[in-house]
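Pasting the structures here.
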Structure P
Amino acid sequence: MDYATLFLMGVYLIPLAVISALSAWADERRPALGIVLLLCAAALLGWVWQARPDGLYPIREIPELTVVLAARILAMF
């Protein structure tokens, strides 16, 4: 996978982690899934940050990267 895809996976896992943790907190459970999702997101973003020569992508590029990824996925069909 390229760095843009890994970056987007990390960025889009963060809201899922927060929602999962809040749901577990509201139900008075341990937020195990939220923590796992947050760790996976941090690992993906850390990997992109270390491996990509320019570091992480700027936040303003997320919409453009998402459209490019969606176009690549649609081009497979």
Structure Q
Amino acid sequence: MVKGREDKKKKKSLDDLIEDALENAPEVKGYTIKQLADITERPWPTTRWHLELLEARGTVEHFDIGRAKVYSLKKKKKK
């Protein structure tokens, strides 16, 4: 093999791959129940209950990150 070709095919290290992935990571918008409880200065169970009500009304939505639920305002559909 020609040496120049070897250099072009050199694989990135795992460190480089992780850094590249994190540079392009999606931005998480929202708060966990604990964060919202801290912001509103209310107990965690009360905050969770109100979030469940708001979600049932269609005002907020959540997505799971591991064991945590991250809540955000539900995006309104454009007509």
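Figure out for me which of the structures P, Q the number 1.4 belongs to, where distance in nm of label points 7 Å out along Cα→Cβ at positions 51 and 67 was derived from the coordinates. All intermediate terms of the calculation are to be shown ahead of the outcome.
On the way: P: 2.7; Q: 1.4.
Corresponding structure: Q.
For relative contact order in percent (Cα under 8 Å, 6 or more apart), find whichever of P, Q sits highest and give me its label.
Working: P: 35; Q: 25.
That would be structure P.
Which one of P, Q has helix-only ellipticity at 222 nm (-39500 (n - 2.57) for each DSSP H run of 4 or more, over all residues; to 500), as calculated from the coordinates, equal to -26000? Present the calculation step by step, with values, prior to reporting the outcome.
Working: P: -26000; Q: -14000.
The read-out was computed on structure P.
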The value -0.55 for log10 I(q)/I(0) by the Debye sum over Cα atoms at q = 0.12 Å⁻¹ was derived from one model only; which of P, Q is it? Q
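With distance in nm of label points 7 Å out along Cα→Cβ at positions 11 and 35 derived from the coordinates and found to be 2.8, which of P, Q does the value describe? Present the calculation step by step, with values, prior to reporting the outcome.
Numbers: P: 2.8; Q: 3.6.
The read-out was computed on structure P.
Each value in this text was obtained by applying a stated rule to the coordinates, not by laboratory testing. The shown structure was predicted, so the numbers you read here are calculated from the model rather than taken from an experiment. Cβ atoms are built from the backbone, for glycine too; each structure is taken alone.
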